[in-house]
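**Q** Below: a set of structures, written as structure tokens.
Every number here is computed from the coordinates shown, using simple stated rules; none is lab data. Just so it is clear, the structure is predicted and the values come from calculations on it, not from any experiment. Cβ atoms are built from the backbone, for glycine too; each structure is taken alone.
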Structure I
Amino acid sequence: MVPEHVVWIPAVHRDLTAGQAQVHVVAATVGEIVAALDGRFPGLAARLTHDNALRAGIVVAVNGEVSSRGLRQRLNRASEVHFVPAIAGGQIGSGQI
């Protein structure tokens, strides 16, 4: 059974979601989440990805842990997924958000 996830939409992209901050998506990978989001909110995949990878400056966090696997990250259980735009001047430290 493929789990349902809570996906948080960055404020900068909510113009495509009619202001929705979070949506529920059934998917097995982060890539499937992006495809499902784009089906519901056309144009969102183009803002989050480029050449089958997350755009530079965007990371994905699953249950508070930044993933190095990007779109390939498997989601074996119901999760909270955040697409996090980079913030200039910051430093990546603990790998948690």
Structure II
Amino acid sequence: MSQYNFRANSNLGEVVVCLGWDEPLQHFFMNIYTDIDDPLYDNLLEEQSFNLSLSHYQQVLDTFGINEISLAPTSSLFEQLMQDKHRIVIKE
């Protein structure tokens, strides 16, 4: 499992964006938090929570006005997440 945490500005103030690749469940995940305990966004609350793409998460970032994080196919974060997804882990 990979996980990346970023502090970013949003249209609601400063937030923490947590995103990555969940290897056991084979899906990308993303959560957006403020200092409040409940997340502003949690992919598990989406109807198709295990089938969401990075482009969908980019739309969520855009909805919250988070411009400091890019999941565009040309971004280094996109590349890293795709590497995480395709990494072959040999378990002994």
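**Q** Identify which of structures I, II gives the largest calculated value of relative contact order in percent (Cα under 8 Å, 6 or more apart).
**A** Across I, II, relative contact order in percent (Cα under 8 Å, 6 or more apart) peaks for I.
**Q** Separate question: Please state which of the structures I, II yields 0.70 when FRET efficiency 1/(1 + (r/R0)^6) of positions 7 and 79 (r between Cβ atoms, R0 = 25 Å, to 0.05) is computed from it.
**A** Checking each candidate, the match is II.
**Q** If Cα extents along the principal axes in Å is calculated from each of I, II, which structure is the one that comes out at 36, 29, 25?
**A** I
**Q** From I, II, which structure was helix-only ellipticity at 222 nm (-39500 (n - 2.57) for each DSSP H run of 4 or more, over all residues; to 500) = -4500 calculated on?
**A** I
**Q** Comparing I, II, where is distance in nm of label points 7 Å out along Cα→Cβ at positions 23 and 63 highest?
**A** That would be structure II.
**Q** For distance in nm of label points 7 Å out along Cα→Cβ at positions 15 and 47, find whichever of I, II sits highest and give me its label.
**A** II
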